Each structure stands twice: as C-alpha cells, then as structure tokens.
Structure I
Amino acid sequence: METLTQHAITRMQQRGIKPCTVEILFRFGAKEHDHRGGAILYFDKRARQRLREQYSVEKIRNIERQLDTYAVIAESGAIVTVGHRTKRINRQ
C-alpha cells in the first residue's frame with residue numbers, strides 16, 4: 001500500500017474507514033485524474049464486479065458498507081485523504 005499522510009490517517013479514523021478497505025481500493029479501484037495534479041481512486045461498477053469475482057460472499061458482506069470509499073493520491077504517490085462518496089466522480 002502507498003504511504004498515508006497524517007491527514008489521511010486522521011480522516012480514516014474519523015470516518016470509520018478500515019485500512020483493509022484502502023488496500024482493496026488500491027487493488028481493484030478505478031482511477032481518475034482530479035485535474036489538480038493528483039488522482040482519485042474509487043469503486044466503480046467494474047471494480048465491484050472484479051471484487052465479487054475474487055472474494056467470497058462473506059468477505060464482500062464485511063466491506064459492502066465501505067464500497068463508497070474514495071482516496072485522493074498526490075503526484076508523489078502518497079494518500080492525501082480518504083472519505084465516503086456522496087456525489088458522482090466527474091470523468092472528463
């Protein structure tokens with residue numbers, strides 16, 4: 001997994017995002033540029049399908065509530081922040 005900034009660690013704790021969810025996000029998540037030099041990782045429909053193919057039903061049930069998680073990654077590769085999506089990701 002990429003390095004986490006102190007801000008990202010704090011946000012994970014505040015928002016109840018598990019480290020294993022961030023690892024799964026890096027493995028299966030879709031990546032979009034944020035047009036500010038970084039990138040956003042999130043679970044899109046294809047990522048969720050790949051997850052279903054790889055993991056058991058029990059494992060998916062455990063993280064199902066966290067599939068709206070996103071991570072913002074700086075150019076250096078460090079995770080700047082994480083959160084829960086409430087809006088669509090703009091893809092341009």
Structure II
Amino acid sequence: MFLEIVTPEASIFSDKVDSVIVPGTTGEFQMLKDHAPIVSLLQEGKVRIKGNFSIEEEYQDKFSKGENDYFVLQINSGTVEMNNNKIIILVD
C-alpha cells in the first residue's frame with residue numbers, strides 16, 4: 001500500500017509501506033493492505049510506519065527509529081484517509 005504524509009510545509013513522506021499505526025481520537029489503530037476505507041481524526045501521539053522504504057534526507061530528522069523496526073513520527077493532531085490501499089495523513 002502507498003502512504004503519503006503531508007504537513008503544512010511539505011509532503012514529508014511518500015512511499016510504499018507494509019503497516020501504519022496512527023493515534024486515533026478513540027485509540028490507536030493499524031492499517032494493513034486491503035484495510036476498509038476510513039477517514040479519522042488523529043490526536044497527539046505517534047505515527048508508526050513499517051516497511052522497506054526510504055525517507056528523503058531533508059526529512060529524516062523528523063522520524064525516529066522505534067521498536068520492532070517501526071519508524072516513528074510524533075504529531076500534534078491531524079487526519080487520516082485510507083481508500084484503495086492509499087493512505088494520506090495530514091498532520092500538524
């Protein structure tokens with residue numbers, strides 16, 4: 001599946017991934033390939049991404065290495081939409 005993460009300044013991530021865990025307003029949830037279509041608000045927390053991908057050099061400092069080979073992006077809030085194996089996350 002394909003993930004794009006967009007901030008007010010730029011698109012900071014755009015690549016294929018295996019798994020994404022986001023901090024929904026009613027709790028964390030994970031999206032895998034063929035997940036049902038969803039739109040959700042996100043609260044402060046960590047977006048965790050797993051897969052074989054590359055992060056552009058200019059945005060690598062925004063991500064940290066987490067447990068179980070996840071890359072982690074700390075966010076204040078945002079929204080997520082998943083449809084047809086494409087995830088778009090808009091974050092603050």
Structure III
Amino acid sequence: MNRDEFLVRLEVQVETLEFWLDQEWLVPERTAADVTFSDIDVARGRLIQELKHGFGVNDEGVDIILHLLDQLHGFRRAFGDLREGVKDAGR
C-alpha cells in the first residue's frame with residue numbers, strides 16, 4: 001500500500017508517520033517515487049500506537065521495545081535455521 005493508504009488505515013497524521021520513519025520504527029520498501037507499506041508495517045504501526053496510547057510508553061521506551069522485539073525475531077530465525085541444520089546433519 002502507498003503512504004496515503006497507510007495513513008488512512010492507521011488513522012495517523014503525516015507528521016507522525018514521518019517521525020516513525022525518521023526513528024526507523026518502520027522501514028517500508030522504498031521506490032524512486034514513494035514508499036510501499038506491507039501488512040507487517042501496519043501491524044508494527046498498530047503496536048506503536050498501542051504502546052504509546054494504550055500503555056503510555058514514551059518515545060525512548062518505544063525505541064527500546066521495538067529493538068528488543070527485532071532481536072527476539074532474529075533469534076527465532078537463527079534458532080530455526082540451527083534446528084534445520086541439525087536435522088539435516090542427522091540424516
């Protein structure tokens with residue numbers, strides 16, 4: 001989806017989205033003309049909204065939480081790859 005569709009879907013202002021992009025809380029695909037947002041970007045945007053408005057987390061806290069979540073997902077991928085490597089080695 002394009003920037004305008006993303007803004008409507010999450011009901012956020014342009015300034016808010018620009019801040020999220022500047023902080024690299026969202027890293028959509030970039031083209032020469034615009035950016036393209038995925039369903040993962042929408043889910044991450046909703047998480048940011050929930051952290052800020054539902055839980056009252058400040059910007060520094062959001063940054064830390066997203067960083068930790070990214071690390072957790074990276075570890076899950078690495079362990080999954082390791083598990084598959086061990087399975088393959090046992091065959």
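Computed from the coordinates by the stated procedures, all read-outs in this text should not be read as laboratory data. Just so it is clear, the model here is predicted, and its values are computed rather than measured.
Here is how the numbers come out for the structure above:
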quantity	calculated
Value 0.95, calculated as Rg/Rh (Cα atoms, Kirkwood Rh), assigned to which of I, II, III	I
With helix-only ellipticity at 222 nm (-39500 (n - 2.57) for each DSSP H run of 4 or more, over all residues; to 500) derived as -11500, matching label from I, II, III	I
